[in-house]
Structure I
Amino acid sequence: MDGHRGSQGDHASYREGDSETDFWSDAMTQNVSQQAAALAAGVQYFRANSTGPDATATGTNAIAIGDTALVDGDHNTLAIGTGAHSGGNYSAAVGREATATAVWSTALGAQSAAIGEKSTALGSSTVASAINTMAVGIKAAAVAESATAFGQLANATAPYSVAIGVASAATAGDAIAIGTKAGASAANSIALGLALVSAARGIAIGDQSYVSGSQAVAIASNFSASALFADAIGAKSQATQPGAVALGTSSTATAIFSLALGSQARANVDYGVALGNESVCDRPMAVSVGREGVRTR
C-alpha cells in the first residue's frame, strides 16, 4: 500500500513505523477539529446571540431559554424569554419577563403574570392572580377565584365573575359583563352591550342601558330601570319605581307598579296603566287606552 496501511479519507492514516498511540492521537485531533467547525457553523435555522447573563434551570426536568430566564419549579417547568420566570411545578412562562409562579400556571406574553394555582394569563401585561383564573388580552386582569377576563383592559375582580369585551368590568360575585365598557357591579347582575348594572340580580341589555334597582330589567338602547323589580324594554324607555314596567320606545313608568305599554306611553301614577301609542295615565289605579287618552277605572 505504498509504504502505509490503515484507514484513509477522513481518518488519520496509520503509517508503517507509527505507533498505535500516534495513530489514535491524530484521529482524535482531526475529529475534534471537525466537531469544532460544526459547532462554529451552528444548528441550521437556529441562532442565538447574547451578551447578557445565562439562563438558570434548577428544577427537576426544567428548561430555561433566554437572557436571565429562570426555572426553579419542578416537573417539566419551562421559561422562555429574557427575564422569564417559571417557579411553580408544571408551570410555563413564555415572553419577556413573563411570570408563572403557581402550580399548573401558564403565562404567555411580555410581562404577563400567572400567579394563581391553575391560572392562565395570555397577552401583554395580563394578570391571572387567583386559583382557576383566566385573563386574555392586553392588560386584562382576573384577580379573584375562578374569575374570567377576555379583552383589552377587561377586569374580573370578584369570585366567579366574567368580563368579556374591551374595558368591560365585572366587579361583584357571579356578575357578568359582556361588551365594550359593559359594567356589572352587583352580585348576580348581567350587563350586555354598553350597559351598566349596579343592583343585585339586575339585567341590562343594549347600548347605554342602565339598571340600578334590585332584580330590575332593562332591554334596548338608552333606557333605564332604577327601582326594585322595575322593567324597561325599548329604546329610551324608563321604569323608575318599584314594580314599574315600561315597554316601547320612549315609554315611561314612573310610579309604583305602573305600566306603560307602547311608543311614548306614560304611566305617571301609582298602579296606573297606559296602553297604546302616546297614551297617558295620570290618575291612580286608572287605565288609559290610546292616543286620545280614553280612561277607565
Structure II
Amino acid sequence: MRIFKQRFHFLYEASLKSRQADELLNTYFIRPAASVVVGFLYPTNILPIQVVLLGTGFGVLAAVLIFRGNLLWGGIFLFIKNMLDAVDGQLARAKHLEDRRGRFLDSVSDFMINLLVFSAIGRTLYQIRPSPEIWILVSLAFLSLSLRVSYFVFYFVAFLHLEQKLTQNRRFEGLTEADREGDPVALILQKIYIFFYNWQDQLAGLLDNWCLRRFKKSDRLDRKTLLQKWYSHPQALRLSGFLGLGTELTFVILALILNKIDTYLWFNLLILNAYWGFVVLYRRFLITIRP
C-alpha cells in the first residue's frame, strides 16, 4: 500500500500542468482521480493518443444517448469522457510523450464532441417543445462555452510558457514553415484546429490587449517584466480557472443527470457569461501590478 501511495504521488505530481493556473475542480478532484487510472496505464504500452480516441468514443456515445432522450446515461458517459480528457494529458506528461499530433487531436475532438452534445440537447428539447427559439438558445450556449474555454486556455498557456512548460503549444496556432515540413498528420490536424479555434484565440487576444492597455503607457515596468507579472497574476489566474473545459462540462453533466438541461441553458447564457464578463473586467480595471 505504501509503495502504491508513493507511486500515485509521483505520477500525480509528474502529470500536473500547474497548481496555480489550472481549474480548481481539476486540481482537487478530476486530476487526482485520473491519476489512479494513469497509475494502472503507466506500465502498459497504451499510448495517450489511444486514450484520446477512447474518450472521443465515449463522447460520441454520450451524444447518441442524449439524442435518444436518455439523459442520465448520456451524462454518465460524458462524465467518463471528461475524466479520460484528464487521463490522456496526464499519461502523456508522465511518460514524456507530449506531441503536436496529440495536442491537436485532443482539441479537435473536444470541439466536435461539444458540438454533438449540444446538438443532441437541442434535439431533445425540441422534441418536448418544438420552437425555433430552442435552437437559438442551444447555439448561443455552445458558442458561449467554446469562447469561455478558449479564454481560459489563452491565459493558461501564457502562464505555462512562463514556467517553461508545454512550450509546443502556442496561444496563436498559425502555420509556420516548420509545421509544413513536419509531421503530415499533425499538419492536417493543425489546419482543422485553426479552422475551429483560431477566431476564438484571436478574440481572447483582443480582450487581453484591451485589458493590458492601461499598463502600456506606464514607464515603471519594462515590457518583459510587465508581461511576466500580467500572465502570472495569481488572483486573475484563479478566477479564469472556473472557465476551463473540465468545469464547464461538469455543469453540463449535472444538468443531464438531474434532467435540468433547459435550466442549464439559461445558467450558461446568463450566469456563466456574467461571470466571464466579471473576469475580463477584473483584468481591465482591478489588477494592480507593482515593480
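For which of the structures I, II does the calculation of helix-only ellipticity at 222 nm (-39500 (n - 2.57) for each DSSP H run of 4 or more, over all residues; to 500) return -24000?
This figure was derived from II.
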- Give the label, chosen from I, II, of the structure having the highest value of FRET efficiency 1/(1 + (r/R0)^6) of positions 125 and 253 (r between Cβ atoms, R0 = 25 Å, to 0.05). II
- If Cα Rg over 2.2 N^0.38 Å is computed and equals 1.03, the structure in I, II: II
- Answer label among I, II for the case where distance in nm of label points 7 Å out along Cα→Cβ at positions 45 and 237, calculated from the coordinates, equals 6.0: I
- If we compute relative contact order in percent (Cα under 8 Å, 6 or more apart) for structures I, II, which one ends up with the highest value? II
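Only the coordinates and a few stated rules stand behind these numbers; no lab work does. Here the structure is a predicted model, which is why all the values come from computation and not from measurement. Cβ atoms are built from the backbone, for glycine too; each structure is taken alone.
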